[in-house]
1. One of I, II was used to compute mean count of other Cβ atoms within 10 Å over residues 7-14, and the result was 15.2. Which label is that?
2. Work out the source of 28 here, i.e. which of I, II gives that when relative contact order in percent (Cα under 8 Å, 6 or more apart) is computed.
3. Of the structures labelled I, II, which one yields 0.10 when FRET efficiency 1/(1 + (r/R0)^6) of positions 23 and 79 (r between Cβ atoms, R0 = 25 Å, to 0.05) is computed from its coordinates?
4. Can you tell which of I, II yields 23, 16, 14 when semi-axes √(5λ) of the Cα gyration tensor in Å is derived from it?
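Only the coordinates and a few stated rules stand behind these numbers; no lab work does. Given the structure is predicted, the values throughout are model-derived calculations rather than measurements. Cβ atoms are built from the backbone, for glycine too; each structure is taken alone.
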Structure I
Amino acid sequence: MAGEVQDYITGLGEPERSVIAEIYARASELVPDAVEGLSYGMPSLLYKGKGLISVMSTKKHIGIYPFGALGEYTAVAEGAGLGTTKGSIHLGSGQHLPDGLLDQLILRRVRQLDES
């Protein structure tokens, strides 16, 4: 990866850098056509020119933004003890996404963009 996402990751400290890099790496594996860019001013992976996923560090958590309402995935995230909003998942210190949730979110977004 080279571009906005890589530049953003490089500027982070640990453990945030490793967690965020791992999420972006998995997203890139799932969607090899994704490219780095900006969406809503956030470093993101883009698919077909639209936001696929953005992952950013804040003072309180790592925010995962899949560019759409979480919908049915809210219960999965909250069941794992993660914070959520309508369109984001928050990883606190030492927290990780439940197995498969990232894949499901990304593949759902790909379907949305393929259908639009």
Structure II
Amino acid sequence: MADISFSSRAYCKIILHAAKYPHCAINGLLLAKQGNKNDGKSVELRIEDVIPLFHICLHVSPMAEVALTMIDQYAISKGLVLAGYYLANENINDLSTDKPAHKIADKIAENCGCTLLVVVS
């Protein structure tokens, strides 16, 4: 089980990304500090920052691949880990995820044991 929390900065960046492009679907990556709790079984995951990615064409493979690589290096330099993926659909009532979102989350999960896939509503 994971104890998950968002910093004010991370939460605000997600909401502001969605507010800036209310007519578009948006996505981005979550950066976290990860630590084990005292019992050794639970994981504490604190999302410290987010990197907004796209707001028109969400899943352009070459661009997404380059973004993942660059953001991973940035996260390492800041002592963070790439911990997840967020998205908001064009329709505010649509809470579904698509196959490319799952593929990106799976790719992140290869490097980080506790991965989040967050849908903004």
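1. On the way: I: 12.6; II: 15.2.
The structure behind it is II.
2. Working: I: 20; II: 28.
Clearly, the read-out refers to II.
3. Details: I: 0.80; II: 0.10.
Derived from the structure labelled II.
4. Working: I: 19, 19, 12; II: 23, 16, 14.
The structure behind it is II.
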